[in-house]
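Multiple structures follow.
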Structure I
């Protein structure tokens with residue numbers, strides 16, 4: 001897996017969909033952005 005640089009808007013989008021709306025799982029989001037599930041979880045926290 002490669003390192004993906006995230007802008008503030010991407011971080012807000014991930015948090016909105018995974019944490020607030022819960023319409024996308026962390027696994028699906030990780031596949032979309034090419035990141036690990038653990039990194040998505042850390043962004044949400």
Structure II
């Protein structure tokens with residue numbers, strides 16, 4: 001569990017520009033969605 005928390009903290013972004021922060025969140029969301037899709041197709 002601590003490894004997961006460490007990875008998630010590494011993905012966190014401290015950006016002052018709201019546009020940059022939104023783009024980062026969008027990329028992370030798309031990566032998570034792709035991972036879920038790949039895992040569901042593997043079953």
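Figure out for me which of the structures I, II the number -0.66, -0.76 belongs to, where log10 I(q)/I(0) by the Debye sum over Cα atoms at q = 0.18, 0.20 Å⁻¹ was derived from the coordinates.
It traces back to II.
helix-only ellipticity at 222 nm (-39500 (n - 2.57) for each DSSP H run of 4 or more, over all residues; to 500) computed as -27500: which structure among I, II?
Among I, II, the structure yielding -27500 for helix-only ellipticity at 222 nm (-39500 (n - 2.57) for each DSSP H run of 4 or more, over all residues; to 500) is II.
Readers should treat all values here as calculations from the given coordinates under stated rules, not as data from a laboratory. Predicted model, so just to flag it, every value in this text is computed and none were measured.
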